Structure I
């Protein structure tokens, strides 16, 4: 296969996957985000990178968003929200974060392949991303891509679409967002 064929296959996989994400769950998350005092995001590996990208866009629309583990990340309170991206929903470090958030009284939201996972059971909102897991295909989801690529790419698209929904809810547009863009680089 050539690059164009691979790209076409990846785009078809992404279209099939994101089309099966439940809009109602995403809408619930949007509502929780606008209610939260602060939003904390977490993920591991490439999923963590997608969560960092989401935190950046949350900041661009004027919300107080933090990546768990950064030196400038404050403490979480019951008025905040923790959003985790985890394909398996079983990543130990992320499960510990979800447990701590629950003990603090803060709601947890999860984007995952496996809603019935450990983190899923600790979450108030679970968004199922019907992608293949790193190890095997899940529920008929097949992919030509290695490991968790389909899930990670789907996370990016899911959260970029959620930003568009949040822009509508908060009255933001590209101009207002650009005013919050980094200017020291």
Structure II
């Protein structure tokens, strides 16, 4: 049952990651268009420039949930890498309860009035020709942290499954991948001798 739940939450996080990827491509195209127009045709549009940081904000805010699923957030790898799978899982579960949930709840609660005020006053860009409906981008703040809380349930379940021995810990950290790559190269060089 726990493994099924884990897979369900992983699918949700993958979906969020897919949306993030699409928005990232849109942002790249937007920046490309804006740069071409500005530097080749001496023509710039404030709305296109503002769209760049709007899309960048969406990439960052949604990317947090997917990065958690992939276990790609920064931590002190010097200590963490040398721990057993059970201890890593325990640290991750404690981190969800003590850090992710309280901070996420605080941000969702704290950003509600911020978004509501923007919507109520129909906030627009202060620059002429800028984007309207600024509340849309501001609403991504509470939405992204609600999604983070949901995906952190899946992250907790994944680590609980590891702690219970239902599967091994999947280490996605850069230092772990670099270590595995180094071991593969050493094995190949030994095989060639």
Structure III
């Protein structure tokens, strides 16, 4: 499976118990949508490896207790800790027209209501504290927070992100 055809579901945080179970942190809005999955792709050495699940139990919020087939010891499961978990894009829920997944924004044009065209979204930074659009502007990367007050509208049909950037944000990136 190619990473470009997948989305990151979460990551393996730690080993749980003595029989190969692991604690998983999900990075999705609705963890309950994934309770019935039977297999998942685990990133190992920059490759996605399919693993089958014995169980995948939602604990609370975005925490899952899982057990992979053939991983029956602490030692075996320890090799998975820190690995990112992926599912095919085809398993994403369909969204309404006014909703979007962050990965869909790559390649969209960003426009500010005062300045006009800013540039193209090249990357999405999914940080613990805040999600950011990485936009190329005048040969430099500009980071735009994905917040309601800043992102005004996303037009998926036109592939445009309409923003109201905080005053001086672009100047920070254009200074030498």
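Read-outs: derived from the displayed coordinates by stated rules, not from any lab. In this text the structure is predicted, and so the values were computed from the model without any measurement.
A value of 40, 15, 7 was computed for semi-axes √(5λ) of the Cα gyration tensor in Å, for residues 71-142 alone; which of I, II, III is the source structure? Kindly include the intermediate steps, with their values, before the conclusion.
Numbers: I: 25, 11, 10; II: 40, 15, 7; III: 35, 17, 10.
It traces back to II.
Could you figure out which one of I, II, III the value -15000 for helix-only ellipticity at 222 nm (-39500 (n - 2.57) for each DSSP H run of 4 or more, over all residues; to 500) was computed from?
Clearly, the read-out refers to I.
Quick one: Rg and Dmax of the Cα atoms in Å came out at 16.3, 51 when computed from one of I, II, III, so which one is it?
It was calculated from structure I.
One of I, II, III was used to compute relative contact order in percent (Cα under 8 Å, 6 or more apart), and the answer was 24. Which one was it?
I
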